[in-house]
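Heads up, there are several structures right after this.
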Structure P
Amino acid sequence: MKPLSIYIHIPFCSQKCLYCDFLSAPAEEAVIKKYMEALLAELDRESPYYRDYQVRTVFIGGGTPSCVEEEAVGRVLSRLKKRFAFDQSAETEITIEINPGTVSKEKLRNYRNAGINRLSIGLQSADKAELKVLGRIHSWDDFLQTYEEARRTGFRNINIDLMSALPGQTRASYAATLSKVMALKPEHISAYSLIVEEGTPFYDRYGPGTEGEALLPSEEEEREMYQLTETLLRQEGYERYEISNYSKAGFACRHNMVYWQRGDYAGFGLGAASMAADTRWSNVKDLGCYLSGMEGRLEPIKEAVQVLSLTEKMEEFMFLGLRLMQGVSREQFRKAFHQDIDAVYGDVLTRLEQQKLIINKNSIALTPYGIDISNYVMRQFLI
C-alpha cells in the first residue's frame, strides 16, 4: 500500500495573535461542536478514495486545536482509525499543536490515551514584553507549567515553536529565549523569522512606511539571530535538518518531511490542502460553505484542483527539497523524471555554484550563504 500522511485542520483559537494570517479565529462553542461533527462526516465521505493507502503520520493543526474539548479530538482520531488503514509495522507519528493555558493534566492524559504521541507547543518567546507585543495569551511560567505537565504525562517527543526578528527584539533577548528552551531539552525546536503579513494588525503597526517599521530588527540583525540559532542549538546536540527546524537524533518531524519530499497527504477540515498522485486541491476557506457542504447540501467543499505538469513537479522537487540540509539527490531526480538534472537546470546550478549559494555534487544543497537568501535561490528553479 502507498504511504499517506493526514492533516486535520481545527481553525479555532482562544484569541487571534496579532501577527497571525492563518485560517483561524475564535468561535462560539456551538459552532465548534458543529464543525467537529462536519469533520467526522468528511472523513466518512472521503475515506473510500484512500483504500490503496496506509497512514504513516497524522498532524492536528490550527488554529489552536487544544482549545477544543479533547473528547472531540479523540472522536476524530477514533474515526480516522476506523476509516483508514494504519501502518502496523511502526508507531504512527500523531502530533497535535497546543498552546500554553489551553491544556490541563487531564486533557494531556486523554490525548495520550487517544494515541497522540507528539506535541508541538507554541511558545514563540520566553520574554514577557515580546509575548505581549505578539498578542500571546500566555506567559513563560504558563508555558513551563504546560511543558512540565506534558513530561509528567509521558510525552517523550515535544516540539517548541520559536520566533525571531520580532519588534524590539535584540540578539541578547533572543539568545536568552534559546537558552531557556534548550535547558528543557525538548526533542525538536522550530525557529522561524517573523514575516509581517498583509491583512494582520502587525502589518498596520510594523508594515512598510509605518512608524513601527523602525522597531523591527535590520536584515543584518535578523541574519545574526538566524545564525545564532544554529550555533547554539548545534552545541546542544540539535541537528539542523531543514531551514527552520532542528531536532535531536531520530526526532525529525516525519509528517513535515512528507511535504518537503513531495509525498502524498490528505487534508481534512476548513481550507485544508491535499496532494495525491501529483494532483493538488484544497477545501473551501469559508466556514459557512464548509459546514453546509458537509450537512448534505449541494455546495462542493473542494476547490483549486490542479493536476501538476512535469515542469511544476520538477520545480517543486527542487525548491522543497532544497529546504532540507541534505539537499536534493541527482539520482532521485533522475528516477523521478527520467532525465539528468543538468539537462534541466545545468545553467542555474553552475551560476548558483559560482555565487557560492549551493554545493553541487551528488546531492545539491544550500551553503550557509544560500540559506540566508534562500528565497532568492528557490526562485532560480522556476522554469
Structure Q
Amino acid sequence: MTGVTTIASAQALDALCSRIRDARRVALDTEFHAERTYSPRLMVVQLAFEDGVAIVDPIAVADLQALAEAMAQTEVVGHALSSDLKIFAERFDCVPQRVFDTQVAAAFLGYGMQVSLAELVRDLRNVRLAKSQTVSDWGTRPLSPRQIEYLVDDVAHLLPMQDDLVERLRSAGRLEWVREECALLGQFERYLSDERRAYLRMPGASRMSRRELAALSAIVKLRDRAARRRDVPPRYIIPDDVVAGLATLRPTSPDDLAQLRRLDAAARRQYGAAILEAIVEAEALPEDELPERPSRPLGIARDTLASLMSIVIGEIARQHDLAPSLLVPRASLERVSRELPRDPHALEEALDLSPWRLELVAQPLQRLLWGEASIAVEGYADGDPNIRVR
C-alpha cells in the first residue's frame, strides 16, 4: 500500500467520496472523544483503499454527511466496528449496510470474542503494531508523525486480513455464518436507543414500584432530551443518583425540590418545573400503562438450571472451537429457565437464535432439559479434567 492523503477541505472530501463510491470495499476506523458530549465527537476518520490511506480531519471539515452517505454505498471492513457505526448512526442517521468485521470473523476461527487488532495483525500478517497512541489527544492539531503512523496502522492491514479470514472461513464452512453476523452490524435500528426502556439502566430501578418507575422513566426521558440539545452526557444535566431520588420521593412542589441536596439551584431553575410536570404525568398514568419492572432474579433452582445449560453450551463450543457466548447469550438461557418450554418448538422460540446456532445447540439442550443427557467430569484424577455431556 502506498500513499497517505489528508482530507482537510470540502473539495478534498468531494474527491474522496467519489473514490469511495467507485471502490469495491473500504477499510474504516475512527478516533473519537466521548467523555464530555452526548454523542461521541469524531476527531479523525481513517479509510484504507487497495492502494492507499485517507485521513479525514473532522475539525477542518465539519460536515461529513456526504462521507457517511458514500460509505453506505460500498462494503466497509473494520475491526470491532460497532462503536464506529454507532457514531455514524447518531451523527449521520445512516450506517453502511455491507459490513465485514474482522473481530467477528476471527471469533468464528477460534480467536475468542475480544481479539485485538494488534493480536490479529501479528498472527495473520506477521506485523507488530506500535500501539503507543491509544490514549492520545486526537483533538490536537497538527497531528504528530507518531499519531499519523498509528492512524495508518489501524486501517492499513484490514483489507488483506479480510482476504485471509474469508479464505479460512470458507475452508471451515463458516463464511456464511460470519456474513450473517456481519449483516446484523449493518442494521441501522440496532444503534437506536429505546428511550422507553432507558429507565431500566438506572441504579435502584430493580427495587422500585411500578409507580416509582413511571416517575423514573419520565425524568430519564426529560434528562435525555436536555442532554441531547446541549450535547453533553446526561449525568451533566442531573446525576444518576439524583434521578433515582426524584423518582422515589416524587416531589410535588419547588420547596420539595429544594430539599434534594444534590439537585443544585441552577438545575432547579432550568429543569425544576419540567421535573414536577413529569412527575404529575407519571402519577396520572393508569395502572395498566405503568412501566414493567425489571426481571426478578431467577432464584437458586432456575439459576442452576441456566448454569447447567451453559455447561452444555460450553462443551458444544469447545467441540467447534468457538466462544460459548458466540453460540448462546446468557439471557437466552435465563429466558428458557423462566419460561420452561415444554416442546422443541417452544424451546427454539425461547432461545431466539439464528438457524445455524439452533442447529448446533437445540437438540443437545433438549436432551438435557428432557432428562435424556447427563453431565460428567472425566480425567480429574489424572489432573486433566474435562466436562462431557453424555
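A few comments on the model shown:
- In this comparison of P, Q, the computed figure 1.5 for distance in nm of label points 7 Å out along Cα→Cβ at positions 3 and 363 is attributed to P.
- A value of 61 for percent of Cα pairs over 28 Å apart, calculated from one of P, Q, originates in structure Q.
- In terms of mean count of other Cβ atoms within 10 Å over residues 83-90, the structure with the greatest value among P, Q is Q.
- Source structure of the calculated read-out (helix-only ellipticity at 222 nm (-39500 (n - 2.57) for each DSSP H run of 4 or more, over all residues; to 500), -16000) within P, Q: Q.
- Mean count of other Cβ atoms within 10 Å over residues 307-314 - highest-scoring structure of P, Q: Q
- Given 17.7 for Kirkwood radius over Cα pairs in Å, for residues 155-266 alone, calculated: source structure among P, Q: Q
- FRET efficiency 1/(1 + (r/R0)^6) of positions 131 and 275 (r between Cβ atoms, R0 = 41 Å, to 0.05) from the coordinates reads 0.70; which among P, Q: P
- Ranking P, Q by mean count of other Cβ atoms within 10 Å over residues 99-106, the structure that comes out highest: Q
- A value of 18.8 for mean count of other Cβ atoms within 10 Å over residues 11-18, calculated from one of P, Q, originates in structure P.
Where a number appears in this text, it was derived from the coordinates with a stated rule and is not lab data. Computed from a prediction, not measured in an experiment: that's the story for all the values here. Cβ atoms are built from the backbone, for glycine too; each structure is taken alone.
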